[in-house]
Each structure stands twice: as C-alpha cells, then as structure tokens.
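**Q** Scrolling down, you'll hit the structures one after another.
The numbers here are math on the coordinates, done by the rules we state, and not lab data. Note that this is a predicted model, so its numbers are computed, not measured. Cβ atoms are built from the backbone, for glycine too; each structure is taken alone.
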Structure P
Amino acid sequence: MSDTTYLAEGPRTAIRPFTPADADEFTARARESRELHRPWLFPPTDPDTYSAYAGVLIEDPSKAGFLVCERHGAGGGADGAVAGFININNIVIGGFRCGALGYGAFAHAAGRGLMAEGLGLVLRYAFGPLGLHRLEANIQPDNEASIALVRRAGFRLEGFSPDFLFIDGAWRDHERWAITAEMR
C-alpha cells in the first residue's frame, strides 16, 4: 500500500493501525503461519474473527494495534506487505501509564529482523505520542524466539508468573519482561 500513512518508519519496516481492509491479507498470513505460531499464539484466520479482533483494537481506547509492514519490498517482499503485528493491550493512563504487549511475526517474515525493527518503532511510538512509561511482555518460558526479541529490544526480566494466562486449553506459566521509557 504505497498510499498508506504510517505512524513510524524505519529503514525496512513501518507501522500502521489495523483496518477492516486488512482482513484478507492478515488472515491468509495467519493461516500460512499456523505452524510457527502454535502453541503460543492463535491470531484470527477467517474474516469474521478478524473483524471482531481488529474491531476491538480499533475501537477500544485501552488497546492499540499495529501492523508491521515491509517497506520498499525489503528482502523481496511486496511494498506494504504485512510482516507481523504488535498490540498494546490493557493500556492504563494516569500515574501508571503502562500497557501489555502481544505480538507475532508471519512465517514469510520470521527470522529476517523485521519484527525487531517493528518493535523498536512501536516502542518509540508508545513512549512518544501514546505517552506511556512502561510496557510489559508476558512470555511462555519455552518461547525462545519471543524472549530473544524482547531481550534484543532492551527489556529486562522481572519475574515469573505461574499459571498466568489461559492459552490453548490450559493455564500457562509466563516470564514477565518489561521496559520503561528511561531504559530506551
């Protein structure tokens, strides 16, 4: 999408909000990435679930959703192609100014550094225009790729939460990683 207005741009990626028009590309990428995402993540794979998912990210002020898009056909990808997504959930303003990250790369973009650059753009946007002070990422201990992503971005390990989130039919343990505006 060459006419897209991005919220932030890097050398290879840019971020923009979700739109209803992204349903076909997003759900196709999610279906192609099922093996990569399981058992950690279950993004919408059909238009109806995408519509509900994106609708919440678009309408709910306690959430902010970002699509990480390739720029200028980076690495052979189409200009504007969706490489992944990063959401800030449970945004609390006032004295707390915090949110919780959720994210996923799509298989065609995995291992290419696009999500690392995209996360950097989201952090810049979150600590800038959104006015947040702290972001947390809760990650299952065996999800090595996700832990490596936040570690590279400067997050610190703050603790361990047993039975933290209900995912794929069971309560799962998570490591708590966080970053503050001052750490950037």
Structure Q
Amino acid sequence: MPFEVLPGLPPYGPMAIVFTRNGAREHREGLVVRFYPRASEPWVGNFIGGETACNVVLDHPDENYVIVVAQGEVCFVDPENRAIIDRMAGDIEQVISIPSLGSVVFQCSTDFFAIKSGNAGWQSPRISWDGFRNIEVRGTELLGEAYSPVSDAWMPFRLDLLTGHCADGIYEKEMSRAVPVSRGGKAKSDPSLD
C-alpha cells in the first residue's frame, strides 16, 4: 500500500486525521503520514504516539494494511477506511522487517513480539531485565545481548523467529534462582505457620 512520511503537517488541503489514545482534545504534531489508497483519495494521518523515539512506517505482511509506529506506539492502519484496526504496545524500541519469513518483529525493552499475515504471530517470554543491544538476524534466529542488573552485565541470547521461543533469557534464569523473602520470619505460603 503506497504511503509517504511527511516532514510535518501540510499547510494546505484537508485537515489531517489525528490518531491518539487521548481523544480529540489532543492537538499537536506527531508522526505525519500520507496514504494513497487504491479506491479513494489520498489522505493524511497525524499519529501522536507513545513513550520511545521509535518512528517507523512499513507495509503489514498481509499487504492490505500499513503499520505505523509513532514514538513506540504500534497502530495497524486500514488506509481504505481511514481507520486504525488495532493498537499494540506503546514502548517499541526497534522494528525489524523480515520479508524472508513474512513477518515483522517488534523489540520492547524486555521482550519481543512478531506479526505475520492473517493475524498470526507470537510473543516471546521476558528475556531481559531492561534493554537489549547488538541485535542481529541470522536465518530464523535473532541474536543479541540482554541486560542483567544482578550481574551488571550484558548476556547473550537466541530467539527463534518462527515461534518466539527463547530458552536462554537472562531474566528467566535469574528469576528461577530467586529465593522468596518474607517479613517477620513466617512464609505466608506455608499454611502450617498460621
């Protein structure tokens, strides 16, 4: 579906349609996109986004919709009907299009999720305590490093891009070693101590 990211709101022509979670009272410039639908006139959308600096516009894998990520907030746009058909996450930090797998992967601060055509997709478990670096795609795997404040280090991980499975995420490893702590010397989960 043809579209273009504009440098700002057009000074002439029809008003842009504003898309925001905060309702019609919010009037500011966000990520501005012009859409060129197949069966109707071009139109401009002003997407007021989320919490990060990630701004990306790309075709949805099903090729009928457009994915707009405005300041980390994901919107699935139906250009023919000038509408958002779904919203996801407000904290996207990176978007990775993988045409060979027919999917788009979204990186949040602690995990990943992917979409494919036909509303298929997956969500990974929590992999990092807070943040990723050195992300790269190799075939059907996503490799990178996840941060651990426990060891104050970046730890390597592998994510299966077909399923979202990750067996070596540092968050789950460290949480599985955590010891429950109770106050006052009694463990609340032990009924014999009541």
Structure R
Amino acid sequence: MDLDQALWEMWKSMDVPEGIHVEIIKGFEVSPTGNSRHARVNRRLLRALFGHLQGSGWSPGNDCNVIHGLKVFIPDAYVAPEDDEEIEHPDGLGLLASGIPLVVETVSPGAESRRRDHVLKRRAYATAGIPVYVIIDDHDDGGAVTVLSGPDPEHGDYASSTRVPYGKEAVIPEGPAKGFVIGPEITGERRG
C-alpha cells in the first residue's frame, strides 16, 4: 500500500472531535473551526451566494468533504449542483471535486493557515481542476480577495490571479457564480 492509500484508509477510520477539520492535502492537515470573524465573513458570503445562484440549479455549501482521488479538502464555501447526488463520492464520503466549479477559503490567523490556503490548497485545487478558487485574507496587507481561475492540473497552478484589496469589488469571472461580487458587504473595509 502506498502512502496516499494509507492516509486515505486512516482518514476514513478517524473519529475526529467536533470543531476539527482533517484534510488530506500533502499529508494530513488538521485545523480548528474558525473564529467569530471567520464565521461572520463566511455567513455573509454564503447568504450572498445563495441569492446570486437562486433559480440557477446551483447552490452554495460549506462544511463538506470535497474529494479528488485520495485527497480530501474542506473548503469554507463551495458551489455545487442543487442536486448534488450526481457528484456524490461513491462511498458517500463527500462530493467529487470534478463537479465543483468554485471553492472559497477564508484565511484564519497564523502563518500556517496562510501557507495552507495560499500554497497547499492553491496547488491542490488547481490539480483537482476546480475552475475558480477564491481566497479571502484579512492578513494580506489590510485584507484582500484573490480570485484564481484557469486551473492547470498538470502544473498545479492557476493561469489567472487577480488580487483585490478590501474596500473594492472582486468579481467571479466564470461558471455558475459568474458576475458574483465579493466586496465590503462580505469582507468589510480594509483592516489594520
């Protein structure tokens, strides 16, 4: 059994305490549930996405395993078909990354969280072919939203990266959420 398969088998058998996320990215990545600011931004984001996607056949979600091969991600928010049974993992462990057009990570405090969202997850989401990856980061020079699109699975990166400081509007460029705006109503103004 190779390392990826061993990690997958261990992950499936874990009894994880409530409030802890265990992902398989480059080995196990363990992180706590976010703080109140993190939760507030995500609630605003999900509420706005729900309104934007209403009647489209797509819906936002959170707190679900997104699976690509033997890798497992738990994005802060994602967009999936309303009838997500068509992209459900065969073992019912989560949703297949191949059916997810957008993921969002809201960066928690700390260098490790920034590394995970800006480096590890950027590479992982691109490798999984997820078309749009958004990073909301309070800790990026007073706050910024970075919108990545055009995944290159072979190289594990995105062709396009647009960074927008808090106080301005970041726009989703493609997919079911095309035209969706992440601005001060979601992020607040520049911090610090």
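**Q** Match the computed value 11 of relative contact order in percent (Cα under 8 Å, 6 or more apart) to one of the structures P, Q, R, and report its label.
**A** Working: P: 18; Q: 11; R: 15.
Label of the originating structure: Q.
**Q** Comparing FRET efficiency 1/(1 + (r/R0)^6) of positions 38 and 94 (r between Cβ atoms, R0 = 30 Å, to 0.05) across P, Q, R, which is largest?
**A** Structure R gives the largest value of FRET efficiency 1/(1 + (r/R0)^6) of positions 38 and 94 (r between Cβ atoms, R0 = 30 Å, to 0.05) among P, Q, R.
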